[in-house]
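Chemist: Each in C-alpha cells, the structures are laid out below.
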Structure 1
Amino acid sequence: MTPRRDGTATESKLPEFDNSNADEDPVRDNILRVTLKLLEKLGYSAVTTDLIAAEAQVSKTTIYRHWRTKQEVVVDAMRRRLPNLDVPELGSAEEEVRWILEHRLEDYRNPGTARLVGGLVGAAVSDHRLKPIFDEWVENLSRAIRRVIQRGIARGDVRPDIDIFALETLIAGVVSRTVILQKSFTQPTIDEIVGLIAIAFAPRS
C-alpha cells in the first residue's frame, strides 16, 4: 500500500482473492468464483445467468438449485470480497470502531473491489430485483456498527444520549467514501478518523 498526501492509499497488488474454504459444495464454490471474475471483467449489466452457466460449465438448472435469481448469485459472489463483519469485544467502542474500519477498508484494498461495489450501487438504483438483496447485504455493516455502539453504551464509554443512527452514518460514511474515491485510506488517516469519532461519542463530563 502506497500512502498519498491526501490520506488515501493506492491499491496494493494483492494476490487473487482466495475463499476456497467458504463453501463445502465445490460446484457452488466454482459458480461464485466464476461470477466474481465475470463481474470484474464485464460489469453487472453484462453478466447473465446463461453466461455464468457457460463459464462455470454447469446447467442453469444447477444454478437455480442454489439461487433463485442472477441478483442473488451476484450478491453472494460479492460476499467473497466483503464478508459479513463479526466484531469481537475489545473492551472499548473506540477500538471496536477501529477494528471495523481497518477490516472493511482492508477488504477494499483488494484490487477492483471499490469499482465492483460502485457498479452495484448504480445497478441497484434501476434493478428492482437487485436493490432489496443489495440493501440487505450492505445492512450488515450498519448492524455491526450498531452492535458496537450499543455495547459501548452498556459499558459506559459511549454517552447514552448519543444519536445511534447519526453515529452509525458517520462511521459507515468513511467506508462509503472509499467507494466514491475508488481507493482506501492509510493507517494514520484511519487512526485520525477513529480519534475524531471517539471524541464525538465520549461521555460528557
Structure 2
Amino acid sequence: MERLPVAPPVQEPTTTDEVKALHDIRRTDPQRYLKIVDGWLKDNPDNHRAYFGRHFAWMDLGEPRKALEDMNKVVELNPDPIAYFSRAEVFRHLGEYEAALDDFERSERMIPEEWEDLGFGLLFQADCHARLGDEDKALACCDRLPEDFWTPGIFDAPGGDKTAVTPQLRLIAAEARRRRSEAGASRPASEDAGLGDDTKNRDAQRPP
C-alpha cells in the first residue's frame, strides 16, 4: 500500500497573508491548528506567541480553562498589556470577575492613554463591576468612556452608546445583587462560618 506524503510542518507566520492563512486554519480546523502550534512549542517551549495563539483555539473549542493555562504562561513569559487584557477576557468568560478586574487594571496602568481612547477595556471593567453587583464602580467606568463610543455588544457586554449602556449596567448590577441576596438567604449558617477560609484559599491560588 502506497504511503501518503506527510504534510510539511507549518512555520510561524511572518507575513500578513501567512497570518490570515493560519487564522483560517484556526477558524475552520482548530484541531489542526493545535497540532501546528504544539509543534512550535516542542521546538521552543518559551514561545509566548504560540501560547497566545493557542489560547484562542481552546476558547473556540469550549475549553476556557486550558485557554487560561496558556494565558498564564503568556503572562509569565511576556507580561505586556495585551497579555493581561487577554487573560482578563478569559477570566471574564469564566465568571471570575474579580480576577478579570485585577488584570484589566494591570493592563490599564501600562497604557493609560490608549485605555481611555479605545474604550473597550473600560466597558469590560464596567461589566465586571456590574456583575459583581457594584453599580457605582460600573457607572464610574462607563462615565469615562469616550463621548463617541459605541459597541454592538460583543462578548456579552452591554451594547450601544454611553446613554444606552448605562441602564443595562444598572440592570446587571441589580440582578447580581438579587442573586447574591437569594443565595445568602438560602445558605446554611455552617457554610457562612467557613466562607472566609474558602475565600482565602481561592485567592492564594490566583495566578500573579
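Chemist: Given 29 as the derived value for relative contact order in percent (Cα under 8 Å, 6 or more apart), which of the supplied structures 1, 2 does it correspond to?
Modeler: 1
Chemist: If semi-axes √(5λ) of the Cα gyration tensor in Å is calculated from each of 1, 2, which structure is the one that comes out at 34, 19, 15?
Modeler: 1
Chemist: Out of 1, 2, which one gives -20500 for helix-only ellipticity at 222 nm (-39500 (n - 2.57) for each DSSP H run of 4 or more, over all residues; to 500) as computed from the coordinates?
Modeler: Computing helix-only ellipticity at 222 nm (-39500 (n - 2.57) for each DSSP H run of 4 or more, over all residues; to 500) on every structure in 1, 2 gives -20500 only for 1.
Chemist: One of 1, 2 was used to compute distance in nm of label points 7 Å out along Cα→Cβ at positions 38 and 134, and the answer was 4.1. Which one was it?
Modeler: Only structure 2 yields this read-out.
Each reported figure results from applying straightforward, stated rules to the coordinates on display, with no laboratory input. Please read these numbers as outputs of a predicted model, since none were measured by experiment. Cβ atoms are built from the backbone, for glycine too; each structure is taken alone.
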